[in-house]
Structure 1
Amino acid sequence: MSADAMPGELGRVERVFDRLAAGYDRQIGWSERALLGNARRWAVDQARGVVVEIGVGSGLNLPLYGPAVERVVGVDLSERMLDLARMRLPAAVPVELIHGDVQRLDLPDASADTVVSTYTFCTIPDPLAAARAAWRVLRPGGVFVAVEHGPARARAVARVMRWVEPLAVRMAADYLTREPIGYLTDAGYTIEYFDRTGRGGVVFRVLGRKPIEVVR
């Protein structure tokens with residue numbers, strides 16, 4: 001589905017990332033060196049079995065997947081970002097790349113062991129819908145591994161982040177101060193691990209598990 005066919009805000013986000021694709025690797029590389037650190041390596045190291053990566057983007061995680069991973073299904077809204085990801089397909093792990101909406105994953109129920117999200121929730125129009133879509137495709141006992149940026153520990157810095165956030169959303173579809181834990185718990189995940197890293201504690205590393213037995 002093209003950006004013109006995507007409804008409303010979803011289409012706008014797709015157009016933003018199609019526009020940013022050419023310089024994305026350079027920009028995120030600088031951000032990780034200066035601010036975020038190497039949290040994506042931690043995220044990939046948690047992955048096991050069949051992995052669904054939401055917001056696979058330019059495929060920076062793909063070369064990091066190791067022998068514990070059976071295959072990877074990467075989903076992204078931007079076809080231009082997926083073009084970059086296709087140049088990073090690893091030889092050791094089968095990868096399928098899908099152009100689509102992570103809020104409505106076109107994948108079978110209970111078909112994945114792990115869902116990975118690195119710096120994706122900040123750009124999704126409805127992050128709770130994405131968390132619920134991931135819940136559906138996860139097998140009972142499966143894990144959602146999230147690395148996301150959020151507000152800094154220092155209140156003054158967090159206030160500045162919130163002040164500039166509307167501009168970041170307009171220019172880069174980037175909500176600077178979203179925290180992933182609330183979306184995951186609201187979707188039903190049990191939070192098994194949480195840590196803050198990066199400069200000023202702006203990186204949230206979270207592991208949520210879908211219970212084996214779901215109490216209704």
Structure 2
Amino acid sequence: MTLHTVILYCCAAAVVVPGTQLVQAEAGGRRVSPAALLRILWRRPVPWFAAALVGVMAAMAVVQTAAPSVMDHLQREPGAPWWRAVTALLVQTSGWPQLTFNLAAIVVIAPVAQRRLGPVWMPLVFLVSGVTAQAVSLAGWSPTGGGDSVALCGLLGALAMTQLLGPTPLTARLLPALIPAAGLILCALSNNHGAGVLSGCVAGALLGVTGLGNAAASEAG
């Protein structure tokens with residue numbers, strides 16, 4: 001295993017572990033089973049924008065499974081038109097592991113992001129961070145492929161920044177601080193997930209500083 005691979009795994013852990021903590025915080029710090037956590041995340045009022053996002057990605061998972069050739073028309077690839085930076089978010093081109101992980105991740109991240117960022121900002125952060133990451137990929141970082149993990153990284157980046165800028169104890173900010181740090185390292189390695197993380201961090205910082213995220217989340221809750 002090369003040093004580059006080790007660094008990538010460490011960065012992945014620096015995003016996933018704090019992200020898991022941010023999701024589990026919805027249970028009020030209690031240790032609950034996965035089924036109980038899902039009930040908490042999808043409690044009423046139902047986060048309908050998050051549900052719509054999950055529905056779109058689940059439907060596309062069925063489409064690409066039934067007709068794999070659809071990925072050739074939506075994924076990013078050298079010389080592809082600019083709009084592939086958007087459509088590449090809809091297909092998971094690395095097989096079943098990517099498809100399964102990303103679907104599971106969006107099911108738990110999207111409702112948390114809607115409740116904390118608001119029903120308008122959540123999909124906007126998802127789209128902007130995802131398209132930004134896909135665009136730098138098309139520009140040369142990773143010209144071929146697709147997937148929405150870069151957009152999910154953006155949501156985690158936004159959640160991390162609202163946590164860091166919010167009225168939370170210092171101990172609750174230590175792990176989330178790893179997410180923007182991982183984003184910087186990933187960008188230094190020309191990894192597209194870093195662009196997604198940092199785009200989300202910028203959006204989360206703007207929402208935290210202006211208070212727009214808190215206001216939107218309060219209205220949504």
Structure 3
Amino acid sequence: MNNSVVNSARLLGAGLRALLVLTLVTGVIYPLVVTGIAQGLFGDKANGSEIESDGKVVGSSLIGQSYGPKWFQGRPAGGLGENDLNTRYDLLLSGATNLAADNEDLVEQVKDAKAAVVKDNSVPGYTVRPSDVPADAVTSSGSGLDPAISPQYAGLQVHRVAARNGLPVDRVERLVEDHTQGRTLGFMGEPRVNVLELNIALKDLTSAR
């Protein structure tokens with residue numbers, strides 16, 4: 001009986017020591033080392049790829065957000081949206097619609113979204129045709145939080161943005177060109193425009209007038 005108690009106490013002590021050591025290593029030392037390496041080598045990414053404007057954090061280069069009608073618009077969020085104000089960005093709603101390509105509801109939503117894009121971006125002297133609307137203007141990404149749009153969709157919005165802000169069309173076009181990123185490593189993905197970065201540049205341009 002005494003041996004059993006002694007053995008139990010020994011095993012309990014060994015288990016508690018193992019728990020203490022593992023807690024210290026995996027719960028304290030390892031996180032501190034990983035955090036230190038991340039902050040030292042990849043500080044911007046480790047902190048969420050934050051973007052600042054006028055000394056304040058206004059968003060992340062990795063997450064889309066909503067914008068008013070005088071700004072460039074991102075992709076529809078949380079599935080398909082109306083697209084005129086894109087007010088549906090919400091991290092709690094991340095995800096795609098999961099509707100099949102031939103689903104009647106999806107087809108109708110795409111038609112409605114395309115009509116909204118045509119209406120929103122047609123201004124006096126410039127009319128958007130339904131055939132001009134690219135796919136990313138009427139569909140969300142897999143996460144529903146894509147921060148970037150295609151150069152085609154950005155270009156389609158140039159005349160509206162120029163008219164709303166009282167800017168020359170060619171100046172806004174150059175703004176889009178300056179913020180168009182090529183394929184990653186030259187061959188992965190597609191050319192893209194980060195909407196938040198583009199809108200910050202637009203804000204600076206309108207402020208400098």
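Computed from the coordinates by the stated procedures, all read-outs in this text should not be read as laboratory data. Quick caveat, the model's predicted, so the values are computed rather than measured. Cβ atoms are built from the backbone, for glycine too; each structure is taken alone.
Summary of computed values
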quantity: Identity of the structure behind 1.5 (criterion: distance in nm of label points 7 Å out along Cα→Cβ at positions 8 and 144, calculated), options 1, 2, 3; calculated: 2
quantity: Among 1, 2, 3, structure where helix-only ellipticity at 222 nm (-39500 (n - 2.57) for each DSSP H run of 4 or more, over all residues; to 500) as derived comes to -15000; calculated: 3
quantity: Per distance in nm of label points 7 Å out along Cα→Cβ at positions 16 and 192, the highest-valued of structures 1, 2, 3; calculated: 3
quantity: Among 1, 2, 3, which structure scores highest (criterion: distance in nm of label points 7 Å out along Cα→Cβ at positions 40 and 64); calculated: 3
